[in-house]
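Structures incoming, each one as structure tokens.
Values in this text are rule-based calculations from the coordinates and carry no lab data. Small disclaimer: the values here were computed from a predicted structure and weren't measured. Cβ atoms are built from the backbone, for glycine too; each structure is taken alone.
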Structure I
């Protein structure tokens, strides 16, 4: 039985779920302290580093309960930030769609992903689709849209406030939701 592209995307997303949020320390526009892979690594790289550190600490990480694994990764500065997560998912989803996405996750930011020349703003709520991005916090945060059902959006993001990578759902008509625009990566859908 062949899985749909959305099912494959969700399976990829599930590898990131519950990873801690991690970000580089930046002062005066320069990275002062870089976290593991600049908080932008692919889940396989994150898992490999977790295994390496667990072995070094004589811990069988596969037997750790989810909360202890999260705390172990957090303690060792292993995680992913919002733009790293979104970049990795855009690259993966692009491959599923037969599109080559030329993003360098280590050099992208939430603002960059939701700005020209990479993206175009979606003006009509009816045009929103999987892979579109929601800009928040004046370009300091970004959400990846997984699915749209009417005015309800299922998304995934990595945030400090949400304790890492989590799914979320929002009604786009909710006036309390921080929605500073829906954006589409030009190279993903537009020719």
Structure II
């Protein structure tokens, strides 16, 4: 993996939350320490919730640097989800100390960064640093959606994490749109209540 970039500070970068109808998009950037390897890193979607939770403290403790970035619901609605995802990734990388010399980014697009960057499709399954970033981002976002469950009971956020499941769409039709729903997303637009008519 990193052997083609000897002695470089390399950050893995990934984001979580492009598909949901609610909540922020969250990204993470991780510079792993080759001297302190972490067993079991994989694409966060392939790991159980319990395993992800076990790996988070290990990543934070053993990495040279790690950071989480985000784009809020208002930003998603204002600049679109793709641009918001790139913005969240940029924020995560800029928060790293030290700054990387190279960012390996999951997917086919790189955010605008002050360092060299390379997009790697399915990088979260093949590059350890990207796997670590995907785990940090997913756990951070999932924890937030679980908190939203307390704030907005009845929507099932703890279970579906804002994704457009049948249960979520049914709750949306029944209970209406919350402040954490992305108003620019089709299913939310469809159910948006006309506030003026209330």
Structure III
């Protein structure tokens, strides 16, 4: 039975600084490197046929660390901006607490967590899903249908878009769904890609 494991990248420097990161290419923090190492240790014993990641260094470095620890640095890796974090537009680089003071707690919450309200010049989760899911259908799903084991290292919102589809979550359910940094989540499928197991490791 094919397995899909998703991992949100370890803490980035801007996660640490409580800034909206989006498509800005910010590296991992020291804690993020530790989290990636921990994810690698958790994935010892798993084997993958291919890995996918975004065009951003924090996801790529997390993947590199994991593959190094599990001894699978030679598998094919595909990098694509379709798996990038949600683009936060004018909020990118801004401190979340400062924005709460300026615009109010509720407005910032709507920008961060609503399904279809985008921040100024940015993407909503619905917009993010509109690029993640066609990429999944075209690239990743055929690998799973062929029985391959796949690893994805990506971002909180690109993975939330994927999780929403895989687990058939409603707009209300996905708003309450957090993807923790550096904790692998396993999906095991039958031959028709029905989920037979879904759990964090």
If mean count of other Cβ atoms within 10 Å over residues 74-81 is computed to be 16.0, which of I, II, III is the source?
II
Of the structures labelled I, II, III, which one yields 23 when relative contact order in percent (Cα under 8 Å, 6 or more apart) is computed from its coordinates?
I
